[in-house]
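Nothing in this text is a laboratory measurement; each read-out follows from the coordinates by a stated rule. This is a predicted model, so every value here is computed, not measured. Cβ atoms are built from the backbone, for glycine too; each structure is taken alone.
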Structure 1
Amino acid sequence: MTGGPVSLAGASDELPEYKRARRTQIVNAALAALKEHDYEQIQMRDVAERADVALGTLYRYFGSKEHVYAAVLAEWAQPVFVADDSDSRPAVQRLRAKVRAIVTSFEKRPGFFKVCLLLQNSTDPAAAQMMDEFAEVATRTLAHDFSALGEQEAHDAAVMLWGIINTVLSAAILRGHPMAHAYRISEAFVDLVAPRFPDDQRGR
């Protein structure tokens, strides 16, 4: 379905409140560590120390470093990848704003994009599941703004746009291409699709 808001709700929703609080404490600590250090430099014991929990406690919540950082990405991306039904702008304007927000988020935190790419190939089942959910939510959020095209076309357009965003960000962050190209190419796809929207959903 493309018509309703979507969210990055994880396994924490099933935990008792005190365990959700502890899990959030761990995720926030891991997030802070990634803002200061490269992923490769961070050890599970570093996360445990920042979260003020025993290492064994950390492993009860997350079976691996990859699992922790899949949860970190989901938490960090929440403001960008949640559809907002209260936004009354025409759909094409919302899409342009969404694309800019996604690219800007990773431009500001290129290390997070590198972790995102790394975890897409994770062999940890829990991390892999969370990354699959991450990609699904990103696609469904974009499809929400394409919904005027009909369900199947909205889904197809969202999958293509998410793939384009990943490709242009990889070129910019991993291979040094100008970040301006990432913005231009991503928004160009929206411009190509815009004529298929009803007039009142195109905006200016």
Structure 2
Amino acid sequence: MANIRDVARMANVSIATVSRVINGSENVSEETRKKVLNAMKKLNYKPMMSFKTTYRELFKTIGILIPDIRGYHYSDIVMAIEEYAYSKGFDVMLALPKGEPDAEQHVLDQYFRRKVDGVILGELYGGSKLIQRFEKSGIPMVVIDFAVDEINFDTVNVDNIGGGYAAIKYLYEHGHRKILFIPGPENSPAALDREKGIRKFLDKV
């Protein structure tokens, strides 16, 4: 069975572009739209359409988007979310786009179209522009592990700048001078903040 990646590959466009065509976005040229629609037809790809709903109706579904679940604290976070959600009669939809902005766009498109009751969002590598419409729609969103300064969402976060600062300060004050810093992914908000904290301390010594 064909999926959205197959359509994007055949049409020679990004996954995000296919999502825009499916959602009827105006930010797609007519030529590109035709290419995508032709690819969908050839592959017999039928995206799930939006559910019909009335105001205040609950779907009892929470969407979760996190970069990955392997070898990191996200596995514990997801287990805790699932346990609490199920205790309240909610289902959980989990997506792991692995830090790929196109995949993040596709997942968020699906969550938006399916009218989930809320979204819990881990690090977002594609930037805050991907979630602006959730603020306008009124769909609740909680952001974990990074800050979205320009959009008003509830956030559960740690002080990564302060953590980086404290770590390098501790080593420096204990006489260490040849210190190796292994950063995370270059577009990870948390990793960038830790590096900011380290550089903040080094600028003072």
Work out distance in nm of label points 7 Å out along Cα→Cβ at positions 88 and 112 for each of structures 1, 2, then name the structure with the largest result. 1
1.01 is what came out when Rg/Rh (Cα atoms, Kirkwood Rh) was calculated for one structure; which of 1, 2 is it? 1
Highest-scoring structure on relative contact order in percent (Cα under 8 Å, 6 or more apart) (candidates 1, 2) is 1
Out of 1, 2, choose the structure whose coordinates give helix-only ellipticity at 222 nm (-39500 (n - 2.57) for each DSSP H run of 4 or more, over all residues; to 500) equal to -13500 when calculated. 2
